[in-house]
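Novice: Structures for review follow.
Read the figures in this text as sums done on the coordinates, not as results from a lab. Keep in mind the model is a prediction, meaning the values are calculated, not measured. Cβ atoms are built from the backbone, for glycine too; each structure is taken alone.
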Structure I
């Protein structure tokens, strides 16, 4: 199914909740409101025309200049019946949610796609996006007592952590300590 068709279905079902779409970019996506995301996600999974039964990944973005963070959900439909190759996508699509950087909060979809459990934890740990309703939102890569979110563009790297000296990349012209 073409991205234009998917966006058309979403727009007809959810109207203004589909805020925008980028269909002529390298990875087509629909921009949806955070408040409507759980309903849209459930529809993407359960609607017979779409049937997005797999959440492949969540990518988080720091849009520092716009004072926003974004989460991009890559979903696909894979056939389970017969001898279908599990790597063969029937169709795939991306959904993007943008939130204010000052209070980044997106409803969790871990109940809809179980793979979101760990992906949302990673986006929380690295970027600070809070996924409301997540069953176990805690750090997954950094230690529990880590301060800050390492993938934010304005993150200040610690000089040391528990007595271990911090390092910066070789030839980095402006390390932030």
Structure II
């Protein structure tokens, strides 16, 4: 089985696990992850943070975005431009529009951001060592390859696995945060 086929199989398994979580459990986990993220040194010191708008059964991020804004941080969210992630600064939920994939993203009026102090990214699956399985488009791998700063993947504990098939283009994150633990250097 090729790495691509292994990834597709693991992705299907992990998405089913994530989809099985109740809304109440997801909201409880969001609060616990938000508190863990706030205690992470790289995030606590950051003035500009890259976050993302969760969709579907992903770990909810709305409270994290709102908390960062209320703390006076510059919040940069991804939007798709020519198949690549571009970060743009937002001042609140009113700056969001539905993107091409139906995921909320900053409106075209929002100013592009330079490199954030820390980047928080989604994951379908992740290892404690930071190997990350995404949705399969490679968008965050390309973003992380060009970023080089501190990075954090957010996930439910049911998404943490022993290993993820890795290819040359895959990029690891520095930290992994779930509702139960923070993994990293």
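Novice: Upon calculation of semi-axes √(5λ) of the Cα gyration tensor in Å from the atomic coordinates, which of the structures I, II produces 33, 18, 16?
Specialist: Corresponding structure: I.
Novice: Computing helix-only ellipticity at 222 nm (-39500 (n - 2.57) for each DSSP H run of 4 or more, over all residues; to 500) gives -9500 for which of I, II?
Specialist: II
Novice: Where does the value 1.8 come from, among I, II, when distance in nm of label points 7 Å out along Cα→Cβ at positions 137 and 153 is the thing being computed?
Specialist: II
Novice: Work out the source of 23 here, i.e. which of I, II gives that when relative contact order in percent (Cα under 8 Å, 6 or more apart) is computed.
Specialist: II
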